[in-house]
Each structure stands twice: as C-alpha cells, then as structure tokens.
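Read-outs: derived from the displayed coordinates by stated rules, not from any lab. Here the structure is a predicted model, which is why all the values come from computation and not from measurement. Cβ atoms are built from the backbone, for glycine too; each structure is taken alone.
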Structure 1
Amino acid sequence: MREAGAANLKNPFVKALYTALRARGIIDDEGRVKKEVSRPEMPKGLYAREWVEMHKNFNEIGAVKVAKDEADRNALDLFYSDIQIQGWHRIMVKAFLKAAGFTDGLRVLEPYSREGHLAVIIHDEYKPAAYLGYDPNPDYVQVAKSMAPTAQFTAAPTACHLTGTYDVAILVEKMQWMADPLYELECIKKLLKRPGGLLLVAQPVAESMPGYLAILSAIGARQVYTWREAENILKMRFKLAKRLIRTLPFYGAVFENP
C-alpha cells in the first residue's frame, strides 16, 4: 500500500484501495498491513472464475503503476469494457434493475453512458419508451451508438446541457465519474418528471468489494464514497424511497424526485 503511494489520498485509486482495506481491518491508518489475506483458490463456477480472473488481469496492469499514473490508459479502457460484458456483471445489473422495479414503457436517462453497455442490457430485457444516454467524451458516444443503435446518445458535459422530461435516471456505477456530484444530481433532477421521477442507484462503495472499487477508480474515477456518504449526497437532491442494499455487491437504492 505504501509503495502504491498511500500518502496521496487525493488520488482516487489510492483512496479507494486505502479506504476499503482499512474498513476491513486489513491495514491501519498509516497503510501498514494488520491482517494477512490468503490467496483464494480458483473457483469452479464460470462467473466466480470470471471474477477472480478479472482481479488477476488487473494485477498484471499493476496497482503501483496505476497509483503513479503510469499505467497504459488504453489497456485500462479495454479492461473496463471487458468487465461490462462479463456474465457476473450482466447478472448483477439485471438483478438490480428487477429489484428496483424497472419496467417497460419508461423514458430513460442514462448519465455517463460511456460505451453503451447498460443500454444494451436494458434494451435486451425491456422496452423503454425512450432512452437517452449522455457522456462528456464524444468518442464514447460514437461507440455507444454502434453498441446500442435503438437508443439515443449525445455528448454533453453535464445533464444541464440537455432538455426533455424522463421517468427514470439510472446511476449504475456512475457516481464515481462525477466531478461535482451535487451539481450533476441537480441537473439530473431538473430532467426527471416531478413529482414521481425515479433515480435508481447502484454504486460500489468503500464497504463493497475492495478490488472492484479499486479497479473502477483506476479507470478514471473522480470520487470514492462510503455508503453513508453516497446516500447523504443523494438525499441532498432526492427523497430516499427504498434502500435495497447497503454495501454488497454495491450500495443500491431507489430515490424519488419529490
């Protein structure tokens, strides 16, 4: 942890790793190892094997290089894209949407849509009345358009640059990309119908899975949250309707636009 630059907690990757490991008592406040963790055996199940292989592949990229911003950005982007199509991840997203009460016929807003993987899942499983994904990176938007041609995508720095009214906004692993979460949430709030617009949140947090949180942070995350921090920020703009789960595999909740 020290080798990776534990003192630099302004680095989201370092902060994610430090916060998650400290929450589990694996390291102390100074980043020193308190509890040894044995290397797990390779599981037999397909999805479990995918999970372990994901961590092994990330180790090959190198945590120290990521912490020092020396890792190959193209390799990290490709790694993230590969995660999105893995079986365990798709099942996790589908289970969340079902638990959150997602249905057909909704006008959907997807912030930080990146390469369109979430849109693919939703259009495979549901029939939205409309679907708009936005992302600050125009390159991601072009990829998303080819990935999910039945959805609409646009390049926009924030939701405040968009117009329209939507029934639901979906934040599945999105809050880490927000440079200014309160501002972005306020922009999203203005696009949701009022009253009754919903915000569905599935956000990896410090108490979730240390390795996966660190991996997400390595891709270019701006923020790292505990579950209470995430919920408190969301409650500053929306009303908590239902908390589905606090930490594992993520913080999951449904919020309303009052």
Structure 2
Amino acid sequence: MFKGSEDPVKFCEDFLKSEIAYNEEHHILKSENAVANRLLKYHVHMSSVYKHLCETLPTAEAVRTVLSALLSSEAFWSCESLKVAREDRARLIRTNQAIADKAKEIAALMEEREELHNKSGFRSDTHYCVTDVIIQAAHHTRNGYFKGYIEKEFQRIASFDLKYWPSLPEFMKEISRDSREGYTAASDPMTAAGTSSAKASKADFIRAFLARLANSYKERGGHLPDGYVPSDVAMADIMNSVMDLEADCVVTAEYIKSFRQKERKKASVEA
C-alpha cells in the first residue's frame, strides 16, 4: 500500500486533473487533455481500473506512470493516428522508390551529357565535380555554418584532382541505391507495435499502449515492475473509456484475452 491507494479513484482523478491544469497553464498537450477529460467523463467505468492499478502496483509513481502512458498512447498512437502512420509508411516506401528511379535516370542523363561534352565539340557550363555541387549549394542557400566553419578546409580538399572524387553520375547512382535499399522502420517502439499487424484494428491501440508501458519497466530505467500489464478486465474498461467506444463496439475482457493469446502464438512462431 502507498499513500493515496486507500482511495484509488480520488488519487487517480486528482492526478488527471493536475495534468490538465498543468498543460492548460503552459499551453501544451491539448490532445492529452482531451483524453484526460474523457477518462474523467467515464468515472464509473474507470473506477474499477483505478482500484486495480492501486492494488497491483507497488508505488504511487508506478500508478502515475500507467496513467501518463494511457494519456500519451491515445493522444499520439490512437487507432486513427496509427491508420495515418500506416499510410505514411506506404507513402515513404513509394517516395524512396521514386527517388531511386529518378536518381538512376538523372545518373544516366549525366553520363550522356559527359559523353556529349567529350565528343560533340560543345560543352555546357555545368558542375563537373561533387565538390562544386556542395560548395555552390551552401552558397546559394546561404549556409552560414558552412562558410564560417568548414568552407576553408573543404576548399583545400576540394582542390584534389577529379580522380580522387566520385563522378556526378556515380554520386547519383549512390543516391539511387541508398533509396532503393533503405529499410523503412518505425522511429519509436509504440509506432512499431501499433502498425505491426497486416490490417488496422482496435488491437493497434493495445499494442501501442503495451509498448509504451514496456518502455517504462524498471529494466529500462522506469517505475513499472518488469512485465507489468493491466488485467484483461482493466484493459477492456480502459479501451472502452479512452476510445469513447459506442455501445455496439465495446471491447470485452474476452476480446483482450483472445488478443493476448494470438500475440503469444505469433511471438512463439516468430521465435
């Protein structure tokens, strides 16, 4: 037992209210405030969750950690946000492929231009070394850091003969290769977990929320006991409240139990 756990509802709702007040005072995290207000709205449903957290967690800080994770998970990794993330991932993959294709095309055009320079009797006043491109790009964008810190040294090494540098076509081919072979991955564990399934569903939020909790385990420097997760019943109440689900879409404890079983089976197959 810890101070405040004798009245779990008051303890947890006081925390939510303090978060709302702090965010409003500092004009930040409006999306988290919306989630906190939603939880306060579902006072009856969340009361059993608050009791469960205070009974199963050893410290007040651990309870606050779960509540904070809940606010941020729905604010930034809601089902709708994860749907957008899936679309952005697909768009990023397409964009990289387009860059790869166009860079390859530009490399071929540069090789053609080089051949014309050498054989046609004409030349165009264009860059012929990657160092020229770097220097002129810095000048045209008025990059003061380049001019103030590295231009002098760069000009020295740029004076080396062309044989020491990749050609412009080679430079573009590398951009093409890099974009074509670059592996697309989520930049945080919550997005990775929330978009790991083939199709979008309510379970995306569960995965993101559990990943957010895992980020706060003691083994990772957090306040939660390693491996801690709320019960199936608590998770169902959390989802129904935080996602503001309609009566015909509510999540049950059986749904959560089935989800966990599928995740364990999936993990064993992947192992």
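Quick check: 0.75 is what I get for FRET efficiency 1/(1 + (r/R0)^6) of positions 14 and 198 (r between Cβ atoms, R0 = 41 Å, to 0.05), calculated from one of 1, 2. Which structure matches? Here the read-out was taken from 1. In terms of distance in nm of label points 7 Å out along Cα→Cβ at positions 22 and 70, the structure with the greatest value among 1, 2 is 1.
Between structures 1, 2, the greatest calculated value of mean count of other Cβ atoms within 10 Å over residues 142-149 is seen in 1.
Comparing relative contact order in percent (Cα under 8 Å, 6 or more apart) across structures 1, 2, the highest value is found for 2. Looking at distance in nm of label points 7 Å out along Cα→Cβ at positions 94 and 190 for structures 1, 2, the greatest value goes to 1.
When FRET efficiency 1/(1 + (r/R0)^6) of positions 46 and 86 (r between Cβ atoms, R0 = 25 Å, to 0.05) is calculated, the result is 1.00; to which of the structures 1, 2 does this value belong? Comparing all candidates, it corresponds to 1.
Looking across 1, 2, the calculation of Rg and Dmax of the Cα atoms in Å that yields 27.5, 91 traces back to 2.
When Cα Rg over 2.2 N^0.38 Å, for residues 118-237 alone is computed across structures 1, 2, the figure 1.07 traces back to 1. Look at distance in nm of label points 7 Å out along Cα→Cβ at positions 174 and 206 for each of 1, 2: the largest one is in 2. Work out which structure the value -12500 belongs to, where helix-only ellipticity at 222 nm (-39500 (n - 2.57) for each DSSP H run of 4 or more, over all residues; to 500) was derived from one of 1, 2. Corresponding structure: 1.
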